[in-house]
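Quick heads-up: structures coming right below.
Values in this text are rule-based calculations from the coordinates and carry no lab data. Just so you know, these numbers come straight off a predicted model, no measurement behind them. Cβ atoms are built from the backbone, for glycine too; each structure is taken alone.
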Structure 1
Amino acid sequence: MAKYIIEGGARLKGEVKISGNKNSVLPCMAACLLTEDEVTLTNCPQIADVRVFLEILKGLGAEVSETVDNEIKIKAGSVILNSLPQDLVGRLRASILLVGPLLAREGKAEFYHPGGDIIGKRNIDTHIEGFKVLGYEIEKEEKKYTGRRTTNPKEDIEIFLTEPSVTATENLLLACVLGKGKRVLKNCAMEPHVQDLCNLLKEMGADISGVGSTTLIINAKAKLHGAEFRIGQDFVEIGTYAIAAAITQGNLVLTNCDLNDLEPISYPLAEFGVKLQKYSGNKIKVIVGDLKAVERVHVRPWPGFPTDLMSVCIMLATQAKGTTMLHDWMYESRMFFVDKLMQMGAQIVIADPHRVFVTGPSKLNSRELGTPDIRAGMALVLAGLIAKGTTVINKVELIERGYGNVVGNLKRLGVNIQRID
């Protein structure tokens, strides 16, 4: 079990390179199963979830190579297995995204209920319902699922997603692009990572219209081909480092990113007193003013405030003058890490599993804390940046599932931080 040891009090200064989007690269890697040709993905984040996903792909028969410049090449010339390994699936919720391509290409798939962060109930009912409408029989025995193509699969299909789930939208899209007929997906998620997947599939020869809207229209193709595709920027990482600059009153420039379609993040941050400003080329400058509370921050499907930024936004609210109500209706356990911030001195009232009231600014004191999930863990790292004394964050492997090179980035920005295995 690894830990971070952080000396608080540094004001962040310098540049940090923003990674490719974690939530884009995983579905794009899954899409590589849909063709026998090689697919090259560039601007890939160097995170643990990518390494686990690559292990699963290799086990299915794909050839994988990586380069030092964040490039991954995947060639699934043949698929030797249609069963996903239970141990790796249990570590990574996004592994469910391999089911759609396996069903589309092989006509069958065996898989287990996916694991990942424990932030609330995360069922896969919308995935299963969609696969059934597409003509697949899905059998379940405890946590194991078996999917098979029926003898007479449907061609012209319309599927209404019972919730605008990101992973369900991606999984059903991956299942729809191969075959025959027209498939219409309604009530789709519109997040940038869904758009990335759509655009990669189009580069591979898929016929998809409605990208960026709630309705995707797919004219299935018999075959897709190889492509080269650049993974989009990680907007959660942009928001995280902007908040890190804000709470330390730092001077930070974010590189390898831009402000395009970033309003769901830049607008709420601006209300707190944190401005994101185009700097030069592909750079954003973080302008930090007096931090002030906002009446309410609540998550919504894109183009709303993303749930993955809620934890670090709570940390921001602890340093803003006044009281902010923060509401995440998506996950009933998202807020449960705030007791750790309260131990450090934060003034937080838990209204219910979905809402907290935060009053700031609060002076924080160092503690030794465990990491409950990726995003909450990073919020605790940010708390350590401004806490008096030495903060120890345990189980940081969870943080590194979603954030690349945390220690290296923060060291370059002036933080006294070390990682101990």
Structure 2
Amino acid sequence: MKSGLPKVLHPVGGQPLIRHVLAAARSLRPDHAAVVIGPGMEAVTEAVKPWPTLLQKAQAGTGDAVRVAKKMLGGFTGDVLVIFGDTPFLTPQTLKKLLARKRQAPEPAVVVLGMRPADPGEYGRLITGADGVLEAIVEFREANAKIRQIPLCNSGVMAIDGRHLFRLLGRIEKSRVKGEYYLTDLIAIARKEGLPCAYVEGEAWELLGVNDRADLAEAEALFQLECRAAAMAGGATLLDPTTVWFSFDTKLGKDVTIGPNVFFGPGVTVADGATIRAFSHIEGAKIGKSAIVGPFARLRPGADIGEGAHIGNFVEVKKARVEAGAKVNHLTYVGDALIGRDANIGAGTITCNYDGFKKSRTVIGKRAFIGSNTALVAPVTIGNGAVIGAGSVVTKNVAADSLALTRAEQREVKGWGRKQRAKSGASAKRKTKTAGRKKKKG
């Protein structure tokens, strides 16, 4: 990846690759589970919690990686599932299919998940017998031209009988090509012992592994295609589907309408009948039934938009509840605040929630009206039904149904404009005459 970030922490759909994989594994409710990591991968340890991690001190191949689990699995006789942290589309259904084949009689020692990608590339190839039994896996670098023509490829995912696992691992020898212990050698070793091995096939797209930035982009594109299809199948209208971007946990109700170029970060829930207009950016937010958001709105974490509320163009909401029917229609920042039911917030209003040392809260009551270009300096409370005159800077609480004004009284100087224009015109004439005399002398 040419990155300071471990590969499995690069995100697809707003979630690290490995979290996608662990979600699929968790659905199987395993008796034991762990993530094998290399040195210096403390960030992975943090990201996969509460899953424990096992350290592979010297990264000497996939066989060696599984071997480090011996301390955890010593004496375990159940099925051991080995999966990879860079395959975000692996589904619980496919893993269950793999395990179901493992448990069929005669029970295989190893079952491999195979695939037939359109471009087999440098995948290892599955060598099968006439009876369909899996005989071996040959890595691409060690395969001859004939083997490289085989379309059936190794995904790397395996289900292994715990009774045989560590004995077979102990017989793996280092590859002469890469100097690593290949987990794929288990198949040939088991067959030499007379143990049966088998394979099942999965969809190539589901087994897509991410090895570089191009793969990551392909994975993101595939993820978005799936999410858009699921959203529309679930009853949402996407006016321009290819420009809408979802996260792994985006939840949409029925009859939701989403305009072009809308981006959903993690943690967004949208209720039935809501409308998200074009170019809105939303993360960590709840949007209520029949609410309208956008265009060009930004909802940050903690934004909670009530039923039928309006959040308009160039409005930013952070850690604030906007109750049912309230309107914040344009050019406004609402942070650390409560806006009561049916309140109306004028253009250019700011809740001044930070004084340079701490964040404070603003409370705006039901049916309150905040005039345009108002600054509400928190902590402050505006009572129910109160009205704040435009251009005010409010630093004290305002009682219910009161009118508050803080701007200076308007002064008017009669004829000032006419006098200024006359004075300006006389000055311009003097400058022109002076310039003319200088030109004549020259």
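Comparing relative contact order in percent (Cα under 8 Å, 6 or more apart) across structures 1, 2, the highest figure is found for 1.
If mean count of other Cβ atoms within 10 Å over residues 164-171 is calculated from each of 1, 2, which structure is the one that comes out at 24.6? Source structure: 1.
Tell me which structure, out of 1, 2, gives 2, 11, 20, 20, 18, 14, 8, 4, 2, 1, 0 once P(r) over Cα pairs in 5 Å bins from 0, in percent, for residues 140-243 alone is calculated. Corresponding structure: 1.
Set 1, 2, criterion FRET efficiency 1/(1 + (r/R0)^6) of positions 260 and 404 (r between Cβ atoms, R0 = 30 Å, to 0.05): the highest-scoring structure is 1.
Given that distance in nm of label points 7 Å out along Cα→Cβ at positions 148 and 252, derived from a single structure, equals 5.3, which label among 1, 2 identifies that structure?
Only one of 1, 2 returns 5.3 for distance in nm of label points 7 Å out along Cα→Cβ at positions 148 and 252, namely 1.
Each of 1, 2 could give Kirkwood radius over Cα pairs in Å, for residues 124-315 alone, but the derived value 18.8 comes from 1. Using the calculated result -6500 for helix-only ellipticity at 222 nm (-39500 (n - 2.57) for each DSSP H run of 4 or more, over all residues; to 500), pick out the matching structure from 1, 2. Considering all the candidates, the number was obtained from 2.
Computing P(r) over Cα pairs in 10 Å bins from 0, in percent across structures 1, 2 gives 4, 16, 19, 15, 13, 12, 9, 5, 3, 2, 1, 0 for structure 2.
As an exercise: FRET efficiency 1/(1 + (r/R0)^6) of positions 68 and 236 (r between Cβ atoms, R0 = 41 Å, to 0.05), calculated from one structure in 1, 2, equals 0.95. Which structure is it? Corresponding structure: 1.
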